[in-house]
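Some structures to go through are shown next.
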Structure I
Amino acid sequence: MNIILIQAVDWFFQLLNLLIVVRVILSWLPISPHNPFSSLVYQLTEPILGPIRYLLEKSIFGGRGMMLDFSPIIAMFVLQAVRSMAFSLIQLFLI
């Protein structure tokens, strides 16, 4: 049971990271935003990237004038931290 839960959590976070990478790659390509695949990827990743982008805009590092969007990198670091905390909680409560 413990192993299955850990694997499910791990797959979930791997999928989120993969979706973020796919979104970054899609942003480099001339694909219509109305494309069903790109629309799905944007809908799944925007709840994660949107708040981070908002915080970056409000910080001293951000603003609309930035040439690069660092929110995917920050999101991946945050997801890694949340993943580690989830594993710790799983091990704490299920052992």
Structure II
Amino acid sequence: MTRARKGKIARDETFDDFLGEEGLLAETEELAIKELIAEQIRSAMELQGLTKTAMAQRMQTSRRQLERLLDPANPSVTLSTLRRAAQAVGRRLRVELG
């Protein structure tokens, strides 16, 4: 998967290949995963009619911490916070290596 010249992408190159060559693949994947988790938590909150304040109370945390969790651009979320959020909406956090 080589490029013919700068600015041109080989036809058999995937977007993942491009991101990898640019050194952006890991960061992009992390952001996508974080966004998916935040959306799943938001959806579960909505289904249960939970406000952010009520969700924060269930998690035994502050609303500010919940805002950080729901912000896909904020990478500083711990597994402990994710686990508490999952439990607060009746779900279980699963982490897998693929």
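A short reminder: the numbers here are calculations on the coordinates, not readings from a lab. Computed from a prediction, not measured in an experiment: that's the story for all the values here. Cβ atoms are built from the backbone, for glycine too; each structure is taken alone.
Looking at structures I, II, which one was helix-only ellipticity at 222 nm (-39500 (n - 2.57) for each DSSP H run of 4 or more, over all residues; to 500) calculated from, given that it came out as -18000? Value -18000 for helix-only ellipticity at 222 nm (-39500 (n - 2.57) for each DSSP H run of 4 or more, over all residues; to 500) corresponds to II out of I, II. Match the computed value 15.9, 50 of Rg and Dmax of the Cα atoms in Å to one of the structures I, II, and report its label. That value comes from structure I. Which of I, II yields 41 for relative contact order in percent (Cα under 8 Å, 6 or more apart), as computed? Comparing all candidates, it corresponds to I. Identify the structure, out of I, II, from whose coordinates distance in nm of label points 7 Å out along Cα→Cβ at positions 25 and 57 was calculated to give 2.8. Comparing all candidates, it corresponds to I.
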